[in-house]
Structure P
Amino acid sequence: MEDKFSGNLVKDYIYWSVYIHENQGYLGRCVIWCKRANALDLTDVVPAEQQELIIILKDLYQATKRSFQADWFNYAFLGNGVRHLHCHFIPRYQSPRIFRGTAFEDKLWGHNYKTDHTFITSPELLERIRNELKQALG
């Protein structure tokens, strides 16, 4: 499954990789993927992975605040579709954002997120969002 994201790498860490999600209905949405092959559940993390995950979440939080002025964040460890340890990092926005001429509106602000499968992110826009986060993460 990591191959699904490989072209969208934002930053590699020791135990985790951060990828931009192909659906940017929530501007700056990322997937944080555990590199260990047999990691299935959040309760499986070893202390070093846990410590690094918290650093990554803080890094992404700050980068997304700086880059897109996100108002809130959702973190989802679901594992329903992909049986491997990963986190969906979902920035939330109280008001619409414009990035590179594209409007992003969080229509469910104040409620649980839901992926809008009709929202199409062009490869060029996805690359610009990825590069923005990559630069903000350093």
Structure Q
Amino acid sequence: MYSKMKKNIIFLRLFPNEDVNLQIKNACKLYNVKTAIIISGIGQLKNVKLGYFKEKGNYAEEIFNTPLEILSLNGNICRENGEYINHIHAIFGDENKNALGGHFFEGIVSVTAEIALLKTDIIAERKYDGQTGLKMLYFK
């Protein structure tokens, strides 16, 4: 990962075979992020795992092994017990120009990834919601 921050904008350049989630977390540690918003993401990934929330306890997940172009990457990152939690959604395009998307669980850089984060001083946390079974975002 190659990165640079200026005026609360963090730019990341990821390289082949780097894990997107891990490198976002590493950048957050490097720049002492409290909370961040993913404002842009482009590039190409492989081994992409996407999900779709159906109902409590039922999250449909699928892995795509062929390279996919990142058409849109957005979400937020907050810190909980010293660890960063990424909540990311994505839209990808395949070789035939078909789009697919959902909750982004994981992906490995195929060629490159260029991601921009907006660092904020907002304190946010995720708390378990018994009705949905999800960790919802709250602000302190």
Structure R
Amino acid sequence: MAAETKNEFLGTGRRKTAVARVRLASGKGKITINGRAFDNYFVLETQRWQASQPLTVTGTAEKFDVRVNVAGGGPNGQADAVRHGIARALISADAALRPVLKAEGMLTRDSRMRERKKYGQPGARKRFQYSKR
């Protein structure tokens, strides 16, 4: 992930079907997601906290400007994908931050995915109602 171009650090984060491509550049802590302001994109406080968690844990919130392209999934999955991407980009910027992020579990890709619908059933697990007569 460490493709460094003009002092930019890249990281890719994933969660469910959401994929976030993160670019970190030295700056004053401005976060932009899909060309929109951070507070405008993530409306809920919990989503904003989740997405910016790697920056607050490592104390680098004021050091980097973050630009994110995120697609797929819903708002919560996207917030988690952004969190994963920022954590990975921070490691490419400074490898000394790895133990802190690893201890908080921000580098682990959450592998839980939606289970597929099976044939002969209305959903993944649910069965059609059994009729005896």
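Each reported figure results from applying straightforward, stated rules to the coordinates on display, with no laboratory input. These numbers were taken from a predicted model, which means no experiment stands behind them. Cβ atoms are built from the backbone, for glycine too; each structure is taken alone.
Brief remarks follow.
- Given 23, 13, 9 for semi-axes √(5λ) of the Cα gyration tensor in Å, for residues 53-100 alone, calculated: source structure among P, Q, R: P
- Parent structure of the calculated result 19.0, given that mean count of other Cβ atoms within 10 Å over residues 85-92 is the read-out and P, Q, R the choices: Q
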